[in-house]
Structures are given as structure tokens and as C-alpha cells.
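Next up: some structures, all given as C-alpha cells.
What follows draws every value from the coordinates through simple rules; no lab data is involved. Here the structure is a predicted model, which means the values were calculated and not measured. Cβ atoms are built from the backbone, for glycine too; each structure is taken alone.
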Structure I
Amino acid sequence: MNSSNQNLRTGLLLLRITIFVVMFMWTIDKFMRPQHAAAVLSHFYNLSGIGFTAIRVIAAVELVLVVLFLFGMFKTLTYGAMLILHAATTLVSYQQYLHPFEKVNLLFFAAWPMLAACIMLFLMRREDRLFSFGTG
């Protein structure tokens with residue numbers, strides 16, 4: 001394997017690990033603070049009245065997805081799921097982008113490079129082979 005391919009695969013692995021870290025922390029937050037997840041679902045998605053049990057079930061499914069994603073398994077499904085989940089959270093936050101200097105809204109802009117990373121990793125999923133236990 002030439003150094004260019006090795007660099008690409010190393011970069012894709014780093015994208016997969018760092019996307020996993022963010023998504024894993026969001027998943028753990030649902031287990032640890034279901035009231036926070038309920039507030040987020042209500043505020044950004046207009047989904048109110050979701051109980052803590054339902055949030056923990058969502059978190060359990062999400063946990064399976066992020067672990068499979070970390071290990072590069074079922075790439076089309078798991079990489080696609082991470083892309084869709086992150087794209088949804090990025091896009092529903094549009095109000096924060098309109099007022100970047102209020103409260104902590106500036107932090108929401110960090111979602112855009114991660115979205116680009118999710119897109120890149122999905123597009124290049126067949127090349128993501130380092131410490132990957134699945135096919136494209």
C-alpha cells in the first residue's frame with residue numbers, strides 16, 4: 001500500500017473515532033440526563049411528552065449503532081445513520097445560526113465541520129479499512 005492510501009485510511013479512521021466520541025457522548029447524555037434529552041426533543045424537534053423510558057430505549061438503539069460504527073461494521077447502515085442523525089441535529093438548530101452571538105449559539109457552528117466529516121466518511125466508507133471489521 002502506498003503512503004497516499006495509508007494517509008487516507010489513517011485520516012478516515014481518525015474521522016470515525018472522533019465522530020464516535022461526539023455521538024457516544026450524546027448517547028450517554030440520554031442515559032445520564034434523560035430530562036435534558038426530553039428538553040432538546042421538545043425545543044428543537046417539537047416532540048414533547050416523550051418519557052424517560054422511551055428516551056432510554058432510543059439511547060440503547062443509538063448505543064448499538066455508534067459501537068457498530070466505531071468498529072466499521074455495516075458501513076452503509078451505520079455511517080449513513082450517523083450522517084442522518086448529525087444532519088438532523090445540525091439542521092434543526094437553524095435558529096442558533098441566525099443569532100450566533102447570543103448565549104452559546106456560536107458553539108453550534110462546530111456542527112458544520114463534523115457534518116462535512118460525516119459526509120466524507122460516508123462517501124469514502126469503502127476506503128475506511130483500518131481497524132474496520134465490515135465491508136462497504
Structure II
Amino acid sequence: MTRWRADLKSPRWLWGPVILQMALIFAASSIPNLTRLPGDISDKSGHFIGYGMLAGFLVRAFAGGRLRSVTWARGMVAVVLATLYGVSDEFHQLFVPGRSADRYDVLADCMGATAGAAIGWLAGALSRWGILDSSS
């Protein structure tokens with residue numbers, strides 16, 4: 001019997017989490033009259049966490065799933081793309097009943113994306129320096 005093994009370098013595994021996170025953000029933004037996030041998470045914290053995850057997934061995809069391939073440039077591209085998605089998300093909310101666009105949400109998105117990319121870059125740097133072994 002052969003065991004199924006996921007190809008962690010395939011586009012599905014690299015870009016699937018990016019697409020899923022974007023879909024989750026879009027779905028959450030489509031909820032009309034949303035006043036509170038589950039678990040009493042503040043609105044800005046939700047943006048920070050969601051876009052931090054998006055940027056982290058983007059960095060991973062751009063690096064081809066290889067920790068040592070995470071670079072500053074890939075991290076910056078991830079921050080820019082995640083922030084632009086945040087801008088488009090705020091525009092989308094203009095068309096959802098009871099929702100509005102907020103520039104401070106975009107700021108929280110950018111800060112979260114920066115943190116997510118920075119964590120990815122730090123992990124990549126530690127791997128390149130031999131401090132963090134990504135082979136195990």
C-alpha cells in the first residue's frame with residue numbers, strides 16, 4: 001500500500017493558504033452590520049492578525065516553501081500586496097449594508113502585514129545563519 005504524501009512545493013500547497021486567507025477576509029467583510037468579532041477581538045486586532053497571516057502566507061509562497069529563500073524583497077512585496085488587498089477590502093465594504101471604509105483599518109492591515117512579513121524574514125534569516133534548521 002502506498003502512502004499519500006503531499007507535495008509541499010506544489011502551487012496548491014504554496015498558494016492555497018493565500019487564496020483561503022483572502023477568501024476568509026472577503027467573507028468576513030461581506031457580513032452586513034458586523035458590530036463585534038468573535039471572541040471579543042477588537043476590530044484593529046482582527047485586521048492586524050488577518051493581514052499578518054496573509055503576508056506570512058504570501059512570503060511563504062514567494063519563497064517556494066523554502067525558509068532559506070525568504071528574503072527582504074519578497075517580504076516587502078508581500079507587505080505591499082497584502083496592504084493593497086486591504087485597500088480593496090475597504091472599498092468592498094462600501095457596498096455592504098452597515099459597513100464603511102476606514103483608513104485606520106488599512107493602517108492596521110499594513111502594520112499586521114509588516115509584522116507577518118518580518119516574522120517570515122526573521123525565520124528565513126535564522127535559517128540562513130544556521131540558527132534555525134529547516135531540514136527537520
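Assorted remarks:
- Given 4.1 for distance in nm of label points 7 Å out along Cα→Cβ at positions 44 and 68, calculated: source structure among I, II: II
- Structure responsible for 45, 15, 13, with Cα extents along the principal axes in Å, for residues 52-99 alone calculated and labels I, II on offer: II
- Structure (I, II) behind the derived value 0.50 of FRET efficiency 1/(1 + (r/R0)^6) of positions 12 and 108 (r between Cβ atoms, R0 = 30 Å, to 0.05): II
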